[in-house]
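Trainee: The structures considered in this document are given below.
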Structure I
Amino acid sequence: MTAAPLEKTPKNVLGIIAAAMAEPLHLPLSAGVPIYEYGVGPLGALDQWTVTYGTAAGWRASDTRRVLARKVKDVRASDWKSAGEYSPLAGSCLGNGKGAESVREIPEPDEKFADPYLRTWYVLVLSNSTGPVGYCSFSVELELVERADLMDFKLEVQEVFIDPTHRDFRHSEGFCVVIAQFAINALEEFNDRLFKGRVTFTEGVTLTVAADVESRSGERFLFSIVKELDRRAEDAWTEPESPFNLGLGLYIRDIEVDPRW
């Protein structure tokens, strides 16, 4: 007995998706403008904490990168000695001067197994009243697959760093809130494009939260992002326009975590 062949995706569906992938996703925010703010610091002390991208609020991008790069360098030796709790980072994402970038990649005809994708890449900056104290770099990717699944939807984390003085006070949750929101924004913008193309299908996608993990804190960070996404899904179950339960277009059917050790 032979297995049944995979059902091919209708050409009109692929055409609508290809049209939606015709240009990069937008970057509506400006570098240094607060995205997420809160006011509780270590041991309950009041402070002003912000998450921005590209640069700390009120700081030049070059000064933000210089301060963060120095902090990364200063703790590299102690993070090496943490027995896998933290990983010593290179701070490589701080060197290119870009706080965000959005690209559209279409493979060359001779790339047999490459698929077109949209990728948006960010460097988030965590600051308190003294200035920048941490950063996180990640990307959101939407990829047209045309095989077993129609689309791949992925959050890829590159580096996460918080100055040791402020670790273990749950400040990374600010990063998680923004990362989850940016992933949702990407899918919502893509669905807006599908709607303009008169979408007539509903397709569930799996959102994969992934990273090359080198520490236990890095692995926990991925699960914290998933926890925030799960919270969004629970809050949105009655909202018909939520990306977790859309009637038309792409909706988030599953959330998976892929810590690649």
Structure II
Amino acid sequence: MKGIRVPEPVSLHDLLVGQGFSLVKAELWARFVGEVVAILDQAATELRDTEAWAAFRQKRGALSKPKARRRGAMPERVPIEDALTAELGHIARRLRAALPSGHFLRLQEAAFETEHLVECETRTGRYSRKVDFFIYAQIGEAPPELAIEAKPLLAATDISSRYLAEEGIGCFLTADSVYTHQAVACMLGYSINGEARSHAGDIQAAIAGFVPAPLASHPITLPIGGGPVLCSTHDRSDVQLDPVAILHFEMLFEPVAELP
């Protein structure tokens, strides 16, 4: 029996060099993305802490209305997407402010924004589109920036209907208020279920069948912490933009049972 060949991970640094970055620029951007991901991962860990999660659940606008997702099941209230994004943003900004003076993100004067209005030639004000997270450095010429779009995943079907839909990954591939012109961006799945069930395998399978097919799809490594993550590179020549490498991340959250 032949085994399935799993591609060897590629470093984000090498991927960016392959997309035309200089060695120095690739090192800067890879470090920036790695540090940003680390902060957001720390923010998610803090939000899931028992006391913090209990406090979040009590906030107005944090949870959906009670709904039974299966016949005969106890009604549940699930965390709302924009509430999770807001809380993660608050925590991330606090964590960023608490970094020591010599930390990379402090030296880059990195700023964390949520629900960031996308600059566009045809939209403004209330008609502007919003990217969930926008993190940018403020030092040097053309400093690194990272746009992250989040989508809730209550079931595997949400991958095609939300995560990989026009309002999900499509936001990085459209000419209408494209969420970034940069060579790298992120998709973030808020997987919400009571079994701590990951949708990473489902996302990987869905990416393999995505239309139009990605230019490449393989695991990549970041310069700090964590294991390999899925990266899919997408052509954008039809909207006169360079390809974008999209990193796929996931955060696990639990619903709240509605007691009778």
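Every number in this text was worked out from the coordinates using simple rules, so none of it is lab data. Please read all numbers here as calculations on a predicted model, not as lab measurements. Cβ atoms are built from the backbone, for glycine too; each structure is taken alone.
Trainee: If you work out distance in nm of label points 7 Å out along Cα→Cβ at positions 67 and 171 for I, II, which one comes out largest?
Mentor: Working: I: 1.1; II: 1.9.
Once distance in nm of label points 7 Å out along Cα→Cβ at positions 67 and 171 is worked out for each structure, II has the highest.
Trainee: Quick check on the output: 0.96 is Rg/Rh (Cα atoms, Kirkwood Rh), derived from one of I, II. Which one produced it?
Mentor: Values: I: 1.00; II: 0.96.
Structure of origin is II.
Trainee: Could you tell me which structure in I, II was used to calculate distance in nm of label points 7 Å out along Cα→Cβ at positions 35 and 235 as 3.6?
Mentor: Numbers: I: 1.6; II: 3.6.
Among I, II, the structure yielding 3.6 for distance in nm of label points 7 Å out along Cα→Cβ at positions 35 and 235 is II.
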